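In what follows, structures are represented as structure tokens.
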Structure 1
Amino acid sequence: MKGSCQVRYAENEARRKTLQKQCIVTAATELFLENGVENVSMVQIAEKGDVGVATLYRYFSTKTNLLLDVGAMLWEDLLRLFDGIFATDGYRDKPGIDQIGELLGFFLMLYREHSGFVRFLQELDACLLREKPEAEKLREYEQSIMNIYPLFAAAYEKACAEGTAKPGLDAKLLYSAVSHALTSTSQKFLAGDVLPGDADCDKYAELQLLTEVILSYIKIS
């Protein structure tokens, strides 16, 4: 009986810690998206997460480690949101080249409807370049980013089989180039106008044009 009680206590304690850690990540996410990464302190996160600062540092020894967990959670939340598109029969039944177009549209939707997330990615990248965390700590975050790649690779393979996409392209290289180009362009636009003429540009139309250029490169004309 004593042993079973100890097991239950250990399980409950592990569950409590998991929930507490999730609450901290959620609190940090809200603060980062609202105020920007550099404007949020660990003390503020501890207060919003209703934990002591020492407890916060026990879970996340650095702000960078916490940022990585926030980034991974945001990518996972977004992909769950878009499962309503990519996990449907309507999407699966589309020609491969149209599926690629849908996936390119994912980045347009990020710009239009999730601008806070796009800004957060830029701030996180700057932090990672500055702090240079160990590769092991980056793996989970990297995996969360690459979760959309299998969809892109499958769509490209389907389009090749249908004779609508150029065969022999490196799908992983192509996805990397596409995601970098669309994300970095979105971040530039969200950072604000630099030149007087920038204010006259239709930035969403520019992003759409970029996706059309990418699609025309993949297509067999």
Structure 2
Amino acid sequence: MNANLKRRTLVVALLAAPLAATTAGALAQPKAYSEIKPPFPVDDSGKIEVNEFFWYGCIHCYNLEPHLESWAKRLPADVEFRRVPAVFSNRLAHDAGIYYTFEAMGLLGKLHQPFFDAIHKEGLRTDNQAALTDWLQKNGVDTRKFFDTLKSFGVQSKVRRAAQITVASKIDGTPAMAVAGRYTVSAEQGGTRDGMLKSVEQLVEMIRKQK
């Protein structure tokens, strides 16, 4: 091999090496989402449904809440955002029932954030009925109506549905988000709160292009 050919071969090798390393690094990075197989059914409203799986007792869900609330208000008109209380156990099913009771009584807008605050700032135990009753009374809630509604067929049906969706989504913790029943983004995959929401936005755009 002559000297000129040797030099050209060396230059090509040096140029190719960083490219190969970069490509290998990119391929090694985990995806910022998971695909759900099979997908879970969503409402046939014509909109792209985005779900947040949360638990009132989850500190990470609590810290995400202000970001999520602001983010949800800016969503495009073709996106429908819904919270789903995750149900992994009887304790979480109880808290899911509280969420749906607030909803059924028209109190969700008024009490959702204060209830979160009471748990994480004041140490409220949601499974302590006396403490829960006291908190409800302090917040002007008819406690008899509340507990009757909590046990109602309508609320318990929604809790069972939330449990079914939790299983179907294949999530293993909270917070987590789902897009169109087809993809999920965990807190770990998002990396940061903003990263999680950005991944959801990218999935929404992907679904939009597929429609």
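Odds and ends about this structure:
- Look at distance in nm of label points 7 Å out along Cα→Cβ at positions 145 and 185 for each of 1, 2: the largest one is in 2.
- Which of 1, 2 leads on volume of the Cα convex hull per residue in Å³, largest value: 1
- Value 1.15, calculated as Cα Rg over 2.2 N^0.38 Å, for residues 81-120 alone, assigned to which of 1, 2: 2
- Parent structure of the calculated result 15.6, given that mean count of other Cβ atoms within 10 Å over residues 41-48 is the read-out and 1, 2 the choices: 1
- Per mean count of other Cβ atoms within 10 Å over residues 89-96, the highest-valued of structures 1, 2: 2
- Structure from which -26000 was derived, helix-only ellipticity at 222 nm (-39500 (n - 2.57) for each DSSP H run of 4 or more, over all residues; to 500), options 1, 2: 1
- If Cα extents along the principal axes in Å, for residues 57-128 alone is computed and equals 48, 21, 18, the structure in 1, 2: 1
- If you line up 1, 2 by relative contact order in percent (Cα under 8 Å, 6 or more apart), the top spot, with the largest value, goes to 2.
Values quoted throughout were computed directly from the atomic coordinates according to the rules given, and no laboratory measurement underlies them. Keep in mind that this is a model prediction, so the values were computed, not measured. Cβ atoms are built from the backbone, for glycine too; each structure is taken alone.
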